[in-house]
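Coordinate-derived values only; no laboratory data. Bear in mind the structure is a predicted one, so any value in this text is a computation, not a measurement. Cβ atoms are built from the backbone, for glycine too; each structure is taken alone.
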Structure P
Amino acid sequence: MLASNKKIILISTEQTLDLRSRVLRPGQSIENCKYPEDNAPTTFHFAAIENNKVICNGTFIQQSHTLFATAERPFRLRGMATDPIYQRQGLGRLVIEAALLELKNRKADLLWFNARTSAEIFYQKLGFLTIEDIFEIPTVGPHKVMYKWLK
């Protein structure tokens, strides 16, 4: 349950950038925290906020992947980040759960993403499956493809 001063809401691209920068790309330019699809009409961003401050967020982009050729309306999660002082409080789970409801409303059939290997267990607890191959994203680190069929 969220404390009364915390809530899960849709936010703008601009509101995602500070947390992406601090948590996912520390020391890199803010330009490296922007995704080409951030402002696409099908993209949306969910966040946990406290006192109007974004403390956890994720971006959801309608995008296919060659590993999931049968998906008709696939979405990709990008930029999932939680402020370090708020980690392990269930906020990431709440953001994902809100996004899954939104994805069902949009008739999405798959959510996939490149997960940092350090976050694999978190996503597995939410029912996501893993493609076992590890690959390196330069300047970011080791990742695995993870996914969940939504239908």
Structure Q
Amino acid sequence: MQTELQSAIVIPPGGGDPWNVLGTAMKCKIGSEQTGGAYSIVENTIPPQAGPPPHVHHNEDEIFYILEGEFEIRCGEQTFNAREGSIALLPRNVPHAFRNIGEAEGKVLVTITPGGFEEFFAEASRELTTLPPDVEKLTTLARKYNVEFLM
């Protein structure tokens, strides 16, 4: 159940809960508990040539705002490049993936709606600490958050 916000949310530069999820540095800038479950905002710093495997969120839409770098984004049958300043909406129930195609780290601000999926990242940062990850643990965690990795 979503509730109306009653006050501003201000996160200072560098603020947010830090996570390391499968080699990607992440910060939860705004958690769903702060928005009454409406959304969460996560900042990802992605190494060159890295990104998650194709996957499907069954509960959430994701809005990507490219802060730094250039990314190849696949969503369904579409593939496109998105560079600094670009925005991409990746809808739920559509397979997607993204990859930093640059030679330097890239940064993406991701708004996830509704909120709650940021808890997947928090758990993954605690439970999946080796690379490559334990596939069974990853699959079990993904199932808990109704996301499916297409590996």
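See the values below:
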item	result
Comparison of P, Q by relative contact order in percent (Cα under 8 Å, 6 or more apart) - largest value held by	Q
Label whose coordinates, when distance in nm of label points 7 Å out along Cα→Cβ at positions 19 and 99 is calculated, return 2.3 (choices P, Q)	Q
Identity of the structure behind 2.6 (criterion: distance in nm of label points 7 Å out along Cα→Cβ at positions 67 and 123, calculated), options P, Q	Q
Which entry (P, Q) yields the derived value 1.7 for distance in nm of label points 7 Å out along Cα→Cβ at positions 43 and 139	P
Read-out distance in nm of label points 7 Å out along Cα→Cβ at positions 75 and 91, computed value 2.1, structure in P, Q	P
Parent structure of the calculated result -0.26, -0.40, -0.58, -0.65, given that log10 I(q)/I(0) by the Debye sum over Cα atoms at q = 0.12, 0.15, 0.18, 0.19 Å⁻¹, for residues 51-114 alone is the read-out and P, Q the choices	Q
For 4.7 (distance in nm of label points 7 Å out along Cα→Cβ at positions 27 and 107, calculated) the corresponding structure among P, Q	P
